[in-house]
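**Student:** Below: a set of structures, written as structure tokens.
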Structure 1
Amino acid sequence: MENTGISRYTASFGLSLALASVINALIVIAKESSPAVMTGMQKMMGHHWVTHSTIVLVIFAGCGWLFAQAKGGRGLEITASRLITTVVSGVIISGLLIAGFYLIGG
């Protein structure tokens, strides 16, 4: 593996961003598809967007921290180009999921 100079936190939170982005899209689809989910999220924190944002932020921060602790605290090892590809792919997949949902069934 090439040494890219990427810190464990850059790699970990970059991967966490890709994951949180896709999960964000899945939450949007779940909320918009199910009135029960929307109502439940409104009851949890007063407004569905507050609950939605909190879930995504907790996933981002939690996964980023967990990924940084991998391999005995050395974090995940990934090249810069692979990290960029993963982040961009996660954001594109997220956008396609939301757009597809609204175009097909929303």
Structure 2
Amino acid sequence: MKKKFIVKKSYEFDNIIKNNDIVKNKGFIIYKKENKLDYNRFGISVGKKLGNAVYRNKMKRRIKNIIDSINTKNNINYDYIVILRSMGKNYKYRELQEKLTDLLK
């Protein structure tokens, strides 16, 4: 995932989470907000309660890889915040991929 496709600033995270649409299942919560850019941007959050830093970074890498493999081209572009829930901790890679693709489409 290229840097321009990532939401990094905390005020951007807060703005997207406060005012916008929520889609969720047992493994993920996804917030989305329409943006005025020519592309979608993603922010990924994995809480400290799910594991140590090594595990959290591993899950972030998996989620980024899944997002890269999904083609989310629409007429309207969005900023997405993807939050991994505690049930998602138990999923294997294929299950993560299925659950996340279902929510994004």
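**Student:** Here mean count of other Cβ atoms within 10 Å over residues 7-14 was calculated and came to 12.2; which of the structures 1, 2 was it taken from?
**Tutor:** 2
**Student:** Right, something else. Quick one: semi-axes √(5λ) of the Cα gyration tensor in Å came out at 21, 15, 13 when computed from one of 1, 2, so which one is it?
**Tutor:** Here the read-out was taken from 2.
**Student:** Hey, helix-only ellipticity at 222 nm (-39500 (n - 2.57) for each DSSP H run of 4 or more, over all residues; to 500) derived from one of 1, 2 reads -12000; which structure? Don't jump to the answer; show the numbers that get you there.
**Tutor:** Working: 1: -27500; 2: -12000.
Value -12000 for helix-only ellipticity at 222 nm (-39500 (n - 2.57) for each DSSP H run of 4 or more, over all residues; to 500) corresponds to 2 out of 1, 2.
**Student:** Tell me which of 1, 2 gives 48 when you compute relative contact order in percent (Cα under 8 Å, 6 or more apart).
**Tutor:** Value 48 for relative contact order in percent (Cα under 8 Å, 6 or more apart) corresponds to 1 out of 1, 2.
**Student:** Among the shown structures 1, 2, from which was the value 0.6 of distance in nm of label points 7 Å out along Cα→Cβ at positions 23 and 63 calculated?
**Tutor:** Here the read-out was taken from 1.
**Student:** Next question. When distance in nm of label points 7 Å out along Cα→Cβ at positions 15 and 47 is compared over structures 1, 2, which one is greatest?
**Tutor:** Largest value of distance in nm of label points 7 Å out along Cα→Cβ at positions 15 and 47: 1.
Values quoted throughout were computed directly from the atomic coordinates according to the rules given, and no laboratory measurement underlies them. What you see is a predicted model; the values in this text were computed from it and never measured. Cβ atoms are built from the backbone, for glycine too; each structure is taken alone.
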